[in-house]
Every structure is written in C-alpha cells, then in structure tokens.
Structure P
C-alpha cells in the first residue's frame, strides 16, 4: 500500500512540471511554446515533441533509435532518415542567431543537447 501511495505522489509531482529550461532555451509545456534568448521559436508539433525530448535528456547521448521510439513511436527502421531531417530543421530554428549551438551531432551515435 505504501509503495502505491509513493507511486501516486511521484506521478503527481512529475505532472506538475509545466515548463523546462536548459541554458537560454525555455519550453512551456502547457502552451506548447518555446523560446531561446527571448525569441519565440516557430515549431511544428513534431519539432516541439523532439525538442522536449532533447531538453528532458539534456547532456545525455540520444540515439536515432531512441528518438524514433519516443517521438515517432516507430520501433526501429534502419532505412529512415526522418530523424535527421527533423533534427536539421529543429537545429536551424533553435540555434539560429546563437553564439553556441545547443543541438550537437555526435558522429555515428546520435545527438546531444548541451546543458
């Protein structure tokens, strides 16, 4: 019974998070909006979900397979370049006019969001 109550408390605390921030990148999870250094980012729904995944895993290595499973709910398709295309468009929007890029490609592995 105690484990069940603790689980419910943890779930409630996790759902209470309404915004995320890494450096000067801010995500409002309720409004589904993002800003970097005060500049509003023009993101599609999929790009926002991708960015949210990156922010939640900031500083960690994220593989294409992880992104396909979590953002697209695809369980690995080695022939698809859908991740690369979306990350490229997301990078153009997020890192435009920035001194330091946040989204970094790790060759032969995937991506990471500095943070």
Structure Q
C-alpha cells in the first residue's frame, strides 16, 4: 500500500508564514508592506511572486531567501518552493495594509 503524499499548505497558511519575513530596513513584515503579489500552489510546487520597495533594495536577496526557507518549513519535503522577485507593477505605499499605513503615518494624501 502506498502512503498518500502530505498535503500542500493552503494559501492563507503561506501568507501567515510570510508575515514572519521582516524587511529589516522597514521593520515591517512583507505581507503588510504589500510586497507579496501572489501565491500559487500546484502539484509539488509553491510559487510566490513578490517585490521590494525599490529595485535597489540591498536586502532583496536576504528577504527572498528568508521567504523561501520559511515556506519550506510548511511544505512536504519534496515540494519545490519558488520565490520570484518581480518589478511590475512597481510597489507604492498604497499597497501597504491599513496596519502598515498607520504604523508609518502614511495617509495617502
């Protein structure tokens, strides 16, 4: 008898885990900053599309690596985890959660 493969985590579980990824320059998690553009789950693979606040962000590789590592803790061992850094659409402060906007005192005016 073959054992069933462990289930892949749900999108919401991945999003919650990504809240543990902190942009060290902003001191805020990547989800509330609005840096996570999409999460896709397919057979044996989890793909995350995300951006940085600026293309010249010196912490980009660190943040992507941290995201990949944390997602990997949720997924079955043989799951491929891809974190793609994208620049379109460009990030703006309007993409932040209300929590982040209040934290930074950004009113959008």
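Laboratory data are not the source of any read-out in this text; all were calculated from the coordinates shown. Worth saying up front: this structure is predicted, and the values here are computed from it rather than measured. Cβ atoms are built from the backbone, for glycine too; each structure is taken alone.
Output the label of whichever structure in P, Q has the greatest value of Kirkwood radius over Cα pairs in Å. List each step's numbers first, then the result.
On the way: P: 15.3; Q: 14.7.
Ranking P, Q on Kirkwood radius over Cα pairs in Å, first place is P.
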When relative contact order in percent (Cα under 8 Å, 6 or more apart) is computed for each of P, Q, the largest belongs to: Q
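To test your reading of the models, identify which of P, Q gives -11000 for helix-only ellipticity at 222 nm (-39500 (n - 2.57) for each DSSP H run of 4 or more, over all residues; to 500) when calculated.
Working: P: -11000; Q: -8000.
Traced to structure P.
Taking FRET efficiency 1/(1 + (r/R0)^6) of positions 23 and 79 (r between Cβ atoms, R0 = 25 Å, to 0.05) as the criterion, which structure among P, Q has the greatest value?
Working: P: 0.15; Q: 0.50.
Answer by largest value of FRET efficiency 1/(1 + (r/R0)^6) of positions 23 and 79 (r between Cβ atoms, R0 = 25 Å, to 0.05): Q.
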Compare distance in nm of label points 7 Å out along Cα→Cβ at positions 7 and 71 across structures P, Q and report the one with the greatest value. P
